[in-house]
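Student: Next up: some structures, all given as structure tokens.
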Structure I
Amino acid sequence: MTQLTGNIRKMRVAADAEHHQVSYHLPIGEQEIDMNSLIGQSVSVTHTGNIHCVHCGTKTKKSFNQGYCYRCLITLAQCDSCIIKPEKCHYHEGTCREPEWGEKHCFSEHYVYLANTGNLKVGITRQVGDTVSSRWMDQGATQAVIMLKVPDRLTSGEVETLCKAHIADKTNWRAMLKGAPDKADLEQARDELLAAIQQDLDALIAQKESADIIPVKQQAVDIQYPVEQYPVKIKSINLDKTPAFEGVIQGIKGQYLMLDEDRVINLRKYAGYELTVSF
């Protein structure tokens, strides 16, 4: 029996180059757990009652925005509302909470993509790795394709807003966890969506006096997750109400562990929580 105690972070994800099979590692304290190796095994998890902010490390009674204390929630640029809605970026108004952080993270190339997470959705990402973005894996996408490359985060949000008139921008997490969705023709869906927004896209380019909104003719990628059995009737574990649980891990998808008895837990939600994990 191995037992580790520490504050957790969201699981680190990576996909192998050949099959795009996702591997998961859970940071806990100063160590990591190879989560793929635990599939089919029994684990026991207990929340000690301690929570520490993932940014400043301060002990806090309540966690906000997947791991932050209240002070960081209201002061950090990475916790501002424009992170969820990048079209609301206000750097140009001189009101960015942390201008240096914004210059580093928001003024670099972004990509607008389509993904299949149980439903087709549009999204944005800064990073695509070799072929697979960690964002796609965090969302549990089984397919994804890049649509457009844009020069900054604000523009990515403005383009995403154009797309939202035609396609969802949210993941239905319950649908994502209930099985592998039917395969979609993402390249055709991408081309149809680009055609649908072309007039508005041309207007946005003219408004910005920029031609740096570039279509990307990338092939769609398939992504494989380590799942032995999907839940039938999902029962979500809430550590604030159920601070201890045990069970057999039957799969991992997105940032969710799937356990026996149709139970699931979103580990990313509990970043900063101090847990004792036994396996």
Structure II
Amino acid sequence: MSKTIEKGFQLLELFTEEKSFWRLDEISTFTQIPKPTVHRLLKTFVDYGFLQRSEIEKNGVLVEGDTYSLGLKLMYLGNIVASNLEIRNISLPYMKILQSKFNEAIQLVSRDRDEGVYIEKVESTRPVRLYTKTGRRAPLYAGACTRTLLSYLPDDEITEILNQPMTYYASQTPKKVEDVWSFIHETRKNGYAYSDSELEEGTVSIAAPIFNRLNEVEFSISIAGFSSSLPKERVQEFLVPLWEAAASISRKIGYSNPYPYGLTNNEMKH
């Protein structure tokens, strides 16, 4: 590991509940890191929001003080971790039900900026299994799971994401921004995304959105396998159970409206 990175972690670990404010000279003395190095690290962490510098009033004006504390970026990242841990525990029983029903891999994905992250998976018991693992990242424009997350973002945010260079992973990876927009409109209208050979050749996924208490699509859940077992003409066989799982998980994380696709919440209870 880079010595600079090690020193950076060493510096961040100083901030505890018992001592949440540190001065530059204190950090240097405690860690034995030279002051110029501490100053550079502090400036970098402040620039990226991981630390914040105190402000004091001087002659009626707020000026920078000489102490540092943890910044809001760490709170943001901590909330992501907590949210992912919670959603995994909530979703796992529903994922296992889907797996037992179809014997295909069931995947749960969340968004991290312009990528999707696979945060939970229940494996198929078939001899040949789909190769994905938790922690895997994929672009939002390719693959049913990740494109579901993209589809429900505001249009201007989608445009900004699609302005970035696109990488082609397999034969059916979308090659044009216009193609991605066409898929987005289909997903919004139909309530699911379907992909075939977009991230891995021969692999197929059917994904549905999971809504949070703010009525935002924060996660997606998918049934994933191979083209032979999940052809597009059989999508309807998988959709209602997939929507039921997505609706149940949505309710568990605070979504109060009727799930907008498939059966209504009341119908699903009977």
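Just so it is clear, none of the values below were taken in a lab; they were calculated from the coordinates. Bear in mind the structure is a predicted one, so any value in this text is a computation, not a measurement. Cβ atoms are built from the backbone, for glycine too; each structure is taken alone.
Student: When FRET efficiency 1/(1 + (r/R0)^6) of positions 178 and 250 (r between Cβ atoms, R0 = 30 Å, to 0.05) is computed for each of I, II, which one produces 1.00?
Tutor: Comparing all candidates, it corresponds to I.
Student: Have a look at I, II and say which one yields 21.4 for mean count of other Cβ atoms within 10 Å over residues 146-153, as calculated. Mind dumping the intermediate values first?
Tutor: Working: I: 21.4; II: 24.9.
Of the structures listed, the value fits I.
Student: Can you rank I, II by mean count of other Cβ atoms within 10 Å over residues 18-25 and just name the one with the largest value?
Tutor: That would be structure I.
Student: Now a separate question. Where does the value 45 come from, among I, II, when percent of Cα pairs over 27 Å apart is the thing being computed?
Tutor: On the way: I: 45; II: 49.
Checking each candidate, the match is I.
Student: Out of I, II, which one gives -13500 for helix-only ellipticity at 222 nm (-39500 (n - 2.57) for each DSSP H run of 4 or more, over all residues; to 500) as computed from the coordinates?
Tutor: Of the options listed, only II reproduces it.
Student: Thinking only about relative contact order in percent (Cα under 8 Å, 6 or more apart), which of I, II has the largest value?
Tutor: Biggest value here belongs to I.
Student: Next question. Quick check for you: by FRET efficiency 1/(1 + (r/R0)^6) of positions 138 and 202 (r between Cβ atoms, R0 = 30 Å, to 0.05), which of I, II is greatest? Please list the in-between numbers first.
Tutor: Details: I: 0.40; II: 1.00.
Evaluating FRET efficiency 1/(1 + (r/R0)^6) of positions 138 and 202 (r between Cβ atoms, R0 = 30 Å, to 0.05) on every structure, the highest lands on II.
Student: Determine which structure produced the value 4, 12, 12, 12, 9, 7, 7, 10, 13, 12, 1 for P(r) over Cα pairs in 5 Å bins from 0, in percent, for residues 194-241 alone, calculated from the coordinates; the candidates are I, II.
Tutor: Traced to structure I.
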